Each structure stands twice: as structure tokens, then as C-alpha cells.
1. Given a value of 20.2, 71 for Rg and Dmax of the Cα atoms in Å, for residues 43-282 alone, calculated from one of P, Q, R, which structure does it belong to?
2. Can you say which of P, Q, R returns 22.8 when mean projected area of the Cα convex hull in nm² is computed?
3. Matching task: 0.75 is the computed value of FRET efficiency 1/(1 + (r/R0)^6) of positions 115 and 243 (r between Cβ atoms, R0 = 41 Å, to 0.05). Pick the structure from P, Q, R.
4. Have a look at P, Q, R and say which one yields -11500 for helix-only ellipticity at 222 nm (-39500 (n - 2.57) for each DSSP H run of 4 or more, over all residues; to 500), as calculated.
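Rule-based calculations on the coordinates, nothing more; no lab input. All values derive from a computational prediction rather than experimental measurement. Cβ atoms are built from the backbone, for glycine too; each structure is taken alone.
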Structure P
Amino acid sequence: MKLTAAPARLSTVSATFEAEFKARLHWSADTDAAIEQRVADILADVQLRGDAAVLEYTARFDGLAAGSMAGLELTQADFKAAFDAIPAAQREALQAAAVRVRKYHEAQKKASGESWSYRDGDGTLLGQKVTPLDRVGIYVPGGKAAYPSSLLMNAIPAHVAGVQEIIMVVPTPVRGSVATGGSGGQAASNKGERNELVLAAAYVAGVTRAFTIGGAQAVAALAYGTQTVPKVDKITGPGNAYVASAKKRVFGTVGIDMIAGPSEILVLADGSTPADWVAMDLFSQAEHDELAQSILLCPDAAYLDQVQAAIDRLLPEMPRAEIIAKSLSGRGALIHTRSMEEACAISNRIAPEHLEVSSREPHKWEPLLKHAGAIFLGAYTSESLGDYCAGPNHVLPTSGTARFSSPLGVYDFQKRSSLIEVSEAGAQVLGKIAAELAYGEGLQAHARAAEMRLK
């Protein structure tokens with residue numbers, strides 16, 4: 001039977017559009033109760049038993065048995081050996097991507113990540129001190145689902161921010177073992193499945209230490225610390241449902257980047273871009289996951305027909321055609337709008353992770369776009385370039401959270417302390433104000449502390 005992908009065909013002029021639109025956008029972030037309970041048990045066990053628990057769960061879930069944590073730690077020599085072993089073309093691509101990502105985040109640091117201060121007329125100093133986190137943990141999916149680009153996007157901004165220790169955890173499951181953090185699985189003594197490109201990326205990005213552990217047990221080790229794995233200040237990076245649940249549970253003990261939902265792309269098109277290009281851009285997110293969402297908004301109905309035809313023609317060529325088909329049929333949509341202005345308004349309602357403005361005049365529409373993780377301007381700016389090497393970070397808010405969240409950046413690896421130095425003259429003015437407000441709140445000690453400094 002021929003595989004087909006049938007994104008929902010919607011029109012904003014339809015009386016049923018609102019209901020159909022909301023149904024297509026709906027996605028529940030609720031985690032299975034069994035996963036939540038298993039994760040809670042793992043976190044508690046790692047907090048209690050440390051290395052022993054991490055070793056046990058790594059053997060159970062990844063099939064990777066080791067006598068001690070030393071057998072699960074990667075060294076700088078491992079990173080260098082992996083870098084030297086990969087093909088020259090991959091080495092050059094990694095280094096070129098790293099240079100661009102570093103350059104972007106260095107500019108970001110200069111724009112928003114420096115300390116500052118000023119003095120009032122009475123000599124009072126006010127300002128902000130920006131300091132890097134001491135140590136961060138980066139979760140990198142491993143085994144077959146390995147993402148060296150994700151490592152670059154997490155480690156490089158941390159490095160630029162000035163973080164001194166970057167601890168990577170990357171599962172290296174034995175072929176055929178249960179997915180890390182899951183249930184069941186048989187322990188094995190054979191070596192786990194390492195991805196050389198990930199280790200090479202760790203070399204390029206400046207990772208300090210790394211452990212071949214994953215799942216909820218890796219998150220727990222980073223959050224609480226063990227006899228071997230150092231406790232970090234923040235955990236970033238993507239993972240499966242167990243990792244996401246664990247990150248939610250340890251938030252407060254450590255910082256986290258975000259809880260990411262399925263990947264998303266929204267394309268605003270005026271019909272000027274080749275339909276094949278747009279179809280492939282929709283595929284680029286759909287191939288991630290059956291729950292990934294790919295949406296096209298366009299005021300030209302004939303162009304939507306062309307894109308659907310391109311989808312039908314190109315789909316059989318794709319190695320992940322079955323996943324793409326399920327994603328597009330289950331969550332995808334081709335939406336006919338009254339105008340590009342209306343398309344922009346709908347885009348703001350969606351607040352997509354990736355937003356392509358595939359138009360002859362992308363800068364005409366960009367001012368109308370308020371909510372998106374990243375905005376890709378023009379027909380030649382495919383979302384995939386942002387994923388790998390354009391420079392801006394590809395860790396982006398999903399599931400509408402771009403309404404209030406930002407891409408991962410240097411600022412995620414820094415913290416800010418307020419600076420206040422009140423002069424004697426300043427204390428005469430501020431003390432009266434503070435005392436008045438403190439008495440109004442019934443906090444007499446606050447008021448007296450301010451009044452004692454008055455002449």
C-alpha cells in the first residue's frame with residue numbers, strides 16, 4: 001500500500017475553522033503516571049545510594065555493566081581520539097559550526113551579559129554584577145539517537161558565559177538494550193554504543209568531564225551529586241520522557257533550561273518559494289517524531305495544492321517516510337488564510353518553535369511577528385541551517401511557550417546580583433522613604449534600621 005501524508009486542509013473563512021484549528025494544535029504535556037512514579041523512585045535511590053544506584057540503573061536500562069564509575073567516565077583523550085577518527089569532512093563541519101555558534105554567543109554576551117553600574121548625584125552606586133554559574137550539566141542523547149549539534153548548542157554558550165566546569169552525560173546503550181531510563185532490560189558486560197561524532201563535538205566544544213550514563217539516573221546524579229559525579233548548578237539538554245520528568249522534579253534543587261515538547265515548524269508562505277522546498281521544510285520537523293507539528297499558512301490556495309503534490313511526490317524518497325506521514329497526517333496542517341497579515345496573526349497565536357517567513361519580502365512581515373523561538377527570513381533560510389550551523393541557538397521554546405520564553409543562550413549560564421552602595425548623603429533621602437513604607441507595613445525593625453543612619 002502506498003504511504004501517504006495528509007495534513008489537515010483548513011481555511012480561515014470556514015465556519016468550523018476555530019474548532020478545527022484548536023483541535024490540531026492540542027497536545028498534552030502530561031507524563032504517564034507510571035513514568036512519573038518510576039522517575040521518582042530512581043531519583044530517590046540515586047540521592048540515597050549515589051554511584052551504586054547509577055551503576056545499577058545503567059546496567060539495567062542501557063545494558064552497560066561497569067565495576068565502578070571509572071568505567072563509565074570518558075576522558076579528554078577519548079574526545080581527542082574520536083575527533084581524530086572521524087572523516088575530515090566531519091571534522092571541518094564540526095569546527096565550522098562551532099566557530100559560528102561561538103561568534104554568535106560572544107556577540108550575545110557583549111550585548112546583554114556584562115556587569116554595569118552608575119552613581120546617583122549624591123554618590124550612591126547602583127548596578128548589576130553578572131557572574132557565570134560554576135558548574136553545569138549537559139544531557140546529550142546517545143546511541144543511535146545522537147545529536148552532536150545539540151552538544152555544541154549547549155556547551156558553547158556555557159563556555160562563552162565563563163562556566164568553568166561543563167559535565168556531559170551521554171547514554172551509550174548496548175545494542176538491543178531497553179531505552180535508557182525505561183523499564184526492564186538485561187545487564188551486559190559488552191561496550192556501549194558510542195557515537196564518535198558526539199565525542200568529537202565534546203572535544204571541539206570544550207566539555208570538562210563526561211559520563212556514559214543517561215535517563216533519570218543521570219539527571220539525578222547531576223542534580224544531587226554522587227561519590228563520582230559532581231553536583232551541578234543547572235542541567236540543560238534534551239531527552240526522552242524519563243529525562244523530562246526527572247528535570248521537572250529536580251528543578252529547584254538545580255536550574256533547568258526548559259521542558260521541551262515535540263518539535264514544531266510553521267511556514268508563512270506567499271507562494272513565491274518552490275513548493276518542493278517548503279514540503280521538505282515541513283518534512284524536516286515531521287521526521288523527528290510522530291507528535292512533531294508542521295504547519296503551512298498561505299493566502300494562495302493553488303500554492304497549497306502544489307505543496308501537497310510535492311509532499312506526495314517526495315515522501316517515498318525519505319528514509320523516515322513512515323514517521324513523516326504519521327506526523328503530517330496526525331498534527332500537520334495546510335491553512336488557507338485571507339492574507340499574509342492574517343497568517344502573521346495566526347502565527348502569533350501559535351507561537352511556534354521554528355518560524356519560516358518564506359516570502360519575497362520577509363522583512364515586510366517580520367515586524368508583525370511577536371512570538372516565535374526563532375524566525376527564519378527568506379526562501380533560502382531553511383530551518384535546518386539554524387539547527388546546525390547558522391550560529392543562533394537551536395534549543396528553542398516549544399508548545400506555545402515562545403509567548404514567554406527565549407532560546408537557550410549565554411544568559412542561561414549566568415546569574416545576576418544587584419549592586420547597591422548608598423552614600424551618606426543618599427541615606428538621608430532613602431532612609432526617610434524606606435522608614436515611611438516600613439512603618440506602613442508594620443515592620444518596625446526595618447524602619448529603625450533606616451532611621452539609625454539619619455543625621
Structure Q
Amino acid sequence: MNNARKFYIDGEWVEPIGQHTLDVIDPATEQPFATIAMGSAADAEKAIVAARAAFASFSEISKAERLELLRRILSILTRRNDQIGDIISKEMGAPLAMSRSQQAGIGLAHFAETIKAMEAFDFEYMQGTTRIVHEPVGVVGMITPWNWPINQIACKVAPALATGCTMVLKPSEIAPLNAILFAEILHEAGVPKGVFNLVNGDGPTVGALLASHPDIDMVSFTGSTRAGISVAQAAAPTVKRVHQELGGKSPNIVLRSADLDAAVSAGVRRCIDNSGQSCNAPTRLLVPMEHMDEAIAIAARTADAITVGAPSDPSTNIGPVVSQLQFDKIQRLIHKGIAEGAELVAGGPDRPAHLNAGYYVRPTVFARVTSDMTIAREEIFGPVLAILGYETENDAVTIANDTPYGLAAYIQGDPAEARALSRKLRAGIVRLNSSAWDGAAPFGGYKQSGNGREYGKFGLHEFTEIKGVVGYADD
């Protein structure tokens with residue numbers, strides 16, 4: 001990749017100021033396959049200056065011009081979708097077909113949804129004699145993760161462009177190459193210079209500067225709750241807007257009215273999809289206590305049937321997790337579950353026996369888990385499911401809400417019962433009966449899962465300031 005050791009600043013690919021580099025590791029082989037430049041504070045400062053300079057003019061272009069820009073980007077993204085999917089598969093281990101259709105495809109979906117939302121969005125309207133104006137928030141620092149990389153880039157960049165903001169993106173240094181391709185696409189689409197800037201680097205260097213810099217008006221962060229706290233602390237002295245989508249420990253409540261086999265098997269697959277590396281994964285399966293034995297049998301059978309293998313193999317359901325660090329953390333928590341007395345019913349420690357290299361984790365299911373166990377409270381971020389029993393629906397609600405997180409929740413069963421129960425769950429997203437993804441629904445969490453919302457019109461609101469011009473019209 002020609003631009004791997006460069007940054008995209010002020011409309012050009014530029015050489016880094018420093019000399020630090022980082023190898024990008026293929027998690028399927030544990031071997032490096034690319035090298036990127038690692039940015040310094042000086043590189044980030046240069047990008048911020050460019051974004052600040054571009055804001056004055058970009059913030060004033062018309063809604064029609066911004067819509068046309070988004071449409072050009074979507075067209076090029078569509079043409080280069082498979083290329084993006086291929087590189088994501090290589091850098092974070094997603095199966096190739098899934099990487100093209102879901103990992104890369106979700107970027108297309110966010111731009112399409114943003115265009116649709118923007119077409120209907122009133123940036124200015126009258127409220128009595130007062131003019132209400134939605135103006136761009138300013139220069140945005142964006143810090144994005146490796147697990148759904150284009151997803152999180154697109155759902156920040158698309159609304160930022162739509163509202164007239166300028167930006168500096170720091171993608172994850174673990175899976176950075178898709179962001180470089182994305183920058184090439186924006187350049188091809190004719191994004192004005194300085195509007196979008198890309199600097200690779202780590203959190204303590206580039207990320208911390210974006211969070212603390214006085215010329216950054218908003219920082220939009222997706223990642224762990226621990227890192228999110230650091231971002232908020234760094235941002236506090238400048239009182240900038242802080243938008244965060246953080247961790248989760250999402251419950252999946254199987255009601256007595258549900259088809260147990262369908263609900264449990266779907267819950268296992270959804271938890272383990274993307275090798276369990278989704279912040280909204282339903283990692284706690286709550287089943288009626290009297291159905292625990294049956295649920296265990298279904299879950300174990302489903303987990304054992306999931307094929308773990310090379311991302312390039314068409315028969316693979318899940319590939320490796322992203323890094324040695326993630327692999328070691330997951331193994332530690334699997335051992336912790338065993339030590340604390342949870343019943344291991346599928347999978348377990350170590351990689352699958354047929355694989356002798358790569359960060360592969362066995363699809364693992366623990367049963368008869370209690371809410372005080374570490375595996376019921378800590379975000380594992382791997383293909384590990386905990387099954388908990390409940391006596392009454394009130395018990396299920398109490399268990400579901402009993403974590404510091406509140407990103408997502410799932411309910412399986414009679415639709416009327418599920419709708420009623422959804423109001424009792426402290427989560428930003430509740431999905432009923434294995435419902436399909438909705439790119440226009442608000443995405444974000446309660447409690448330590450973050451603040452603010454992304455996707456569709458909700459993302460547009462996050463990137464605007466609201467001004468009231470009082471006395472704009474006569475009575």
C-alpha cells in the first residue's frame with residue numbers, strides 16, 4: 001500500500017515528521033504484512049491546523065453541495081467495497097465473505113442512511129418569532145477502534161461532512177489500512193483540502209492530543225470504557241463536547257414464550273459473530289431456570305458446530321481475534337470462569353486443536369453463571385457466552401440491568417411481552433426477536449457505555465450546535 005507510511009493532511013499525502021513505525025500483524029498467521037508510520041504530537045498539530053483553517057469555508061457551503069459530496073463518496077465506496085473488505089479481513093481476521101458484506105458493507109449503509117437523513121433534516125426553521133439554526137459543531141477529533149473499523153469511521157465522518165464540520169481521524173493502529181483506503185476514497189471524491197485529515201498513531205500520543213487540544217471543538221471516541229474515561233479527562237479542561245460509544249455486557253433475555261431452540265441457537269451465533277469482538281454482542285444469555293438443562297444442550301451443540309479457521313477459507317464461520325493482547329485477555333477470563341465455578345459446556349482454553357498458529361479462540365459457553373462472577377461482569381470481547389438462569393421476569397430485569405454497562409439488550413419471545421419488557425431495560429438499544437440491524441436507529445448507551453447517539457438523524461444532531469436567533473421575525 002503506497003500511502004501506508006504517510007498521513008493525509010490538508011488534501012495531500014505527506015511524510016511524517018517523526019520516524020516511528022509499527023508493523024501491522026495478520027492475526028491468522030501472527031506475522032507482519034505491512035508497516036505504518038506512527039504519528040507524533042507535531043503531526044497531529046499539523047492536521048488540526050489544516051482542519052481549523054478549512055472550517056471557515058466548508059462550514060458555509062450549501063446543503064445541496066454537501067449532499068452531492070456524500071453521494072460521490074458513496075459511489076466510490078461502492079466501487080471499492082471488496083478492496084476494503086479484503087484489507088479488513090487481513091488486518092483484523094474477519095472471514096473474507098463476511099468482511100466484504102458486513103465489515104465493508106456497513107460503511108456503505110452509513111453513508112446511504114446519512115444521505116437519507118440529511119435530505120429530510122431541517123438545518124433552519126422558525127419557532128414562533130425565533131429562528132432555530134443547527135450549525136456545525138466545528139473541528140472534530142475522531143478516535144476509532146479496530147473491531148468494526150469502517151463502521152465506526154463512516155458513522156462519524158458521514159454526519160460530520162453532512163453538517164459542515166472538519167475533522168482529524170486517528171484510526172486504530174492495530175487495523176489502520178482500511179482507514180488509509182478510506183482517505184484515498186475521500187480524496188478521489190473531491191473532499192476539499194483540510195476538511196478530512198488522517199494521522200495514524202497511538203492513544204497516548206495522537207489520541208490524547210486530539211482530546212485535549214483547544215482547537216478541537218468535539219472529540220468523538222469509540223472504544224473501551226477505560227480509554228473513554230481518559231479521553232473525557234483530557235477533554236475536560238477545554239470543555240469541548242465529548243461523544244463516546246464504549247463497552248457493553250449485553251443481556252439476551254429468553255422469555256418462556258420463546259421458541260427455546262431457535263432463541264438459544266440464534267443467541268449463541270450472534271454472541272460469537274465477529275469472533276465475539278462487538279461491543280453490543282449479547283454475551284449474557286438469560287433463560288428460565290427450569291429450562292437451563294435444555295438451554296445448555298442447545299447452546300453447546302450450536303457452539304460446537306461453529307467452524308473456526310482461516311479468514312480466507314470459505315467454510316470459516318469465525319476467524320482469529322485481532323491480537324496477542326486480546327487472545328491473552330480472553331484466555332485469562334476463560335480460566336477465571338472455570339476457577340470461579342461456572343460450568344464449562346463448550347470450548348475452553350487454548351486455540352482449537354487443528355490450528356497451530358494464529359490468535360484463534362474456541363467458541364466457549366459457560367452455564368449456571370451467577371451475576372457476581374467475573375465473566376458475567378467484565379467485557380471479554382471474545383467468543384465467550386455466559387448463560388444465567390432466572391425465576392421471574394422481574395428477576396430477569398434485575399439481572400439484565402446489574403452491570404455498569406447499558407449499551408444493548410435483546411429479548412426473545414412473544415412480541416407484546418417483549419415490547420413491554422423493553423421499557424424496563426437500562427440500555428440504549430433493545431433488539432426484539434433477532435431483529436435485523438437498523439442503520440437509522442439511534443446507537444449508543446446508558447451508564448458506562450457512553451453518551452450521545454450515532455446513526456441516521458441522531459448522528460446529525462450530535463455534530464451540530466443549536467443557535468436561537470430571537471426576534472428574527474415580527475409577531
Structure R
Amino acid sequence: MKTFYKYAAFAAASLAGLCACSSDDDAAETGSGLQAVAQPQIIVSDLTTSGFTLRWEAVDDAGSYVYTFDGGSETPTTDCRLEFNSLERQKEYVVAVKACPRDPAEYTESPFTYIHVLTDDLEQLPQPKITLGSAYASKTVISWTEVPEAELYEFSVDGGEAATTRNRTVILSKLDKGRTYSFSVRAMTSDATRFTNSEAAQLSFVTSDADVPPLVIAPTTIISDAVAFDIYASSDETYYYEILPATTFAKYSPEELMTAFQTYIVEYAKKQGISLQLAMASMLKSGTQSLQMTGLTPELSYVIFAFGMDLRGNITSNLSSTQFKTTADGYSAGPNYGGSDWFTQRFYISNAYLAMTGYGWTNSVWTHWKGDDVTDVRYRTLTTKLFNQVFPDPYDRQAVAAFLKDPNYGLQFNPALLSATVNSADGYNGLTEGVSAGTSYTLLTLATSSSGAETVCVNSVTTKTSTEAAAWFAAAA
């Protein structure tokens with residue numbers, strides 16, 4: 001990291017000016033005629049906004065070391081490494097380290113080596129939030145939330161050798177049945193001049209005593225109104241899946257549930273006047289699938305279940321299930337589409353938190369319109385949840401345009417300002433205040449050109465839940 005070299009150089013400069021300092025006792029012992037052991041040559045590593053580590057090579061003839069932190073009491077140690085955490089951001093700390101002889105009859109203590117370290121002013125990436133999808137000896141699926149500005153994720157099992165991935169899901173195999181494991185993952189920054197790596201998130205899990213079932217269900221992202229999950233199956237396995245509230249699921253046995261949905265599909269085929277095979281083909285999935293379900297209720301427990309069925313309607317495997325609970329806030333992201341060569345729209349959250357004005361990631365979103373000869377702009381901002389209620393088909397541009405043209409719903413941008421804003425070289429940048437944290441919003445816009453052409457833009461964004469820098473709320477698209 002650039003900051004490492006920056007502060008290592010700072011420490012070296014401090015050392016050059018201060019390494020000759022020693023206590024009165026040091027001077028007296030040196031005057032005894034005995035040679036002092038060498039001073040520790042210290043380097044700084046793992047510098048963050050809240051801590052740092054000091055390391056040095058073992059000093060010949062030294063049996064231990066003594067250090068002080070910011071003028072505090074002397075503390076002995078036999079390690080050649082000191083780690084300091086929970087410090088203040090962008091603050092200077094002074095650490096002094098001296099070597100103590102293994103044989104005091106032959107050597108005296110070294111003078112103190114002084115190191116001045118300024119904690120980093122970079123922001124630390126937030127920890128990923130881990131979701132345990134399944135825990136079987138031959139297939140344990142673990143996912144975590146996306147961390148913006150992260151380039152890689154580093155993970156390990158039981159403190160073993162670390163590995164990196166650009167994905168947010170790992171599948172572990174060759175584990176032991178019925179054993180407790182520890183999994184850790186941290187986000188690795190893509191810009192070391194702005195961020196530091198996150199602290200490691202930890203997860204403890206116990207592998208099942210049972211063998212992996214034919215269908216493995218693994219939630220990957222859970223928010224207040226939606227869940228994304230994977231179902232792992234062989235390429236020739238066909239199956240039916242569903243999601244029910246946990247209280248409803250608990251009322252029935254696996255056999256009752258499978259029979260009920262088997263009967264439902266048969267009756268559906270008769271009602272639609274289609275063959276059972278066609279009905280099965282339209283409702284069954286095959287092989288490994290990445291799926292999602294929206295429209296869920298916040299803070300409610302649900303069960304995802306699946307069981308094998310063939311195209312003739314026969315049940316071919318036992319029921320597999322997994323339970324999860326939706327979160328308290330945050331909505332799944334809404335649609336993003338529209339625009340033309342003469343009008344574009346961007347709906348976004350500023351990368352800078354404006355503490356002086358009170359506008360920030362959690363309570364405001366921004367609109368940017370850029371046009372060429374635009375004569376009229378009509379718009380409206382809705383929560384994505386409400387947008388989905390108003391427009392069953394979120395990509396129905398005609399319905400969106402009719403909604404915006406209705407003066408009861410659509411708002412008109414001041415036509416007198418179009419040339420100075422939307423049609424200018426920089427375009428229009430506007431602020432929407434008073435939004436809620438961790439909520440998805442959708443901006444609907446209808447633009448008209450001087451030729452009478454119309455274009456509809458629909459863009460969505462989810463606000464952050466925290467005022468901490470880079471602590472983005474991760475939501476499934």
C-alpha cells in the first residue's frame with residue numbers, strides 16, 4: 001500500500017532524529033564498560049485508520065524486549081512484533097522499543113528506538129455480511145454481501161491458507177461430517193489511496209451428519225422484501241420449488257406439501273386445457289439455478305423448499321428445505337432503462353457525504369439530466385415498492401408516459417430553465433431530500449424534444465443505511 005511506504009519513511013525520519021535518546025540508566029550501564037546490544041530496527045506494517053503493527057528482526061544476544069506506548073509504562077515482551085488496535089484516526093502515536101541482553105553480565109540494554117506513527121486517514125471498507133446457505137461435508141455454500149470499492153474477497157477456513165475470489169459465493173467440499181468450522185472473509189480494496197481492507201467477518205458453522213441431498217438450497221442475499229438463492233442439482237434433475245412463511249410450512253408434513261403441489265399442477269393443466277407434460281415443463285426447473293423471490297414481508301421467517309418431479313408428474317426425491325428471515329429495512333432494486341441520443345438520465349447517491357449541509361447517503365438522492373433541444377420534462381419519484389404496485393409491468397413505457405402526462409401525478413420541470421440546465425453543456429443536477437435510509441427509490445421521467453419525439457427513463461437507487469463512508473446497503477438487482 002502507498003500508505004505503508006509513506007509512514008515507513010516518516011518513521012525512518014523520526015528514528016534518525018531520536019534513536020540516540022536513552023534513559024539515564026542506559027547511560028550509566030553503558031559507562032560500566034559493557035557493550036550494549038544492538039537497537040531493534042523497526043518497520044511499520046498493516047497501517048489502518050485504527051491501528052498498526054511494528055516488526056523487527058531478532059537482535060543478537062537479546063533475550064527479551066521492553067516497549068512503551070505513548071509515554072506509558074514499560075512493558076516486557078519476547079516477541080519481535082507489536083500490534084496496536086482501537087486507536088484514533090489520523091493521530092500520531094510514539095512507540096519506543098529497546099532490546100534487553102540475554103546475559104546481563106556480558107551486555108547492557110540497548111538505547112530505545114523511537115517510532116512515530118500517524119494512523120491512516122483512509123476509510124476502512126465495511127465488513128461483508130455472511131450468509132450460510134448450506135452445511136454438508138461435500139457441499140457447504142457460503143455467500144456474503146457485496147462491498148462497493150472491493151476488488152477481491154479474501155477467505156479462509158479454520159485459519160488456514162487464505163484464498164481470494166471476485167465472486168461472493170464459495171462452495172466448500174471435503175469437510176468432515178458433524179464438525180464445527182470457522183469461516184472468515186474480508187473485502188480487499190480496489191483503491192488503496194482511498195480505502196483500507198475491511199476487518200474479517202467471521203462465521204462458525206457445523207456440518208450436517210447427513211449426506212448431501214439431491215437438491216441443495218442456499219440463500220445468497222436476504223433483504224427486507226426479497227431473497228436471492230441458488231438451488232444445486234444435477235443437470236438432468238427436474239424439480240418444483242416454492243417459498244412459504246415458516247408458520248405455514250410447519251403445519252404440514254413433507255409428504256402433505258409434495259402431494260398438495262403435485263395435485264395443484266395436475267389441476268392447473270386440466271383448467272388450462274393443456275397436457276400434463278406441458279404444465280410440468282412450464283413449472284419445473286432443471287439443474288442448478290440462481291433464483292429470487294420478491295414481495296416478501298420484512299422481519300418474517302420463510303422456508304424455501306424443493307422436491308424432485310418428472311415431466312409425467314411423479315415425485316422423484318424427498319423434500320429439501322431451508323429457512324431464512326427477512327431483514328428490517330432495505331428494498332430490492334427496481335428497474336433501470338430508457339433514454340436516447342438526445343436525452344439521458346442518471347439517478348444516484350453522491351460519493352461525498354456533505355456533513356456541513358446535512359445532505360448525505362442516507363437522506364438524499366441526486367438526479368442528472370442531460371439533453372439536446374429538450375422542450376419538456378415531466379417526472380415523479382416513487383419508492384420502488386410503490387412503483388411496482390402502480391405498474392405491474394415495470395417496463396410498460398406507455399403506462400409510465402400516461403402516468404406522467406396526468407397532471408394529478410406527473411410534475412413538470414420549469415420550461416424556462418431547460419436551456420440553462422438540461423440543455424446546457426453540464427446538464428441539470430438536482431437534489432431530492434427527505435428520503436429514508438435503506439430504501440429503494442425509482443425516478444420516472446418523460447422527456448420531449450422540439451421535433452415532438454418522446455423518451456421514457458426509469459432508474460432506481462437504494463440509499464445507504466449508514467453515514468459511515470463506503471458503508472453501502474447491498475441489495476439484489
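1. Numbers: P: 20.2, 71; Q: 19.0, 59; R: 27.8, 101.
Corresponding structure: P.
2. Q
3. This figure was derived from P.
4. Values: P: -13500; Q: -11500; R: -4500.
Computing helix-only ellipticity at 222 nm (-39500 (n - 2.57) for each DSSP H run of 4 or more, over all residues; to 500) on every structure in P, Q, R gives -11500 only for Q.
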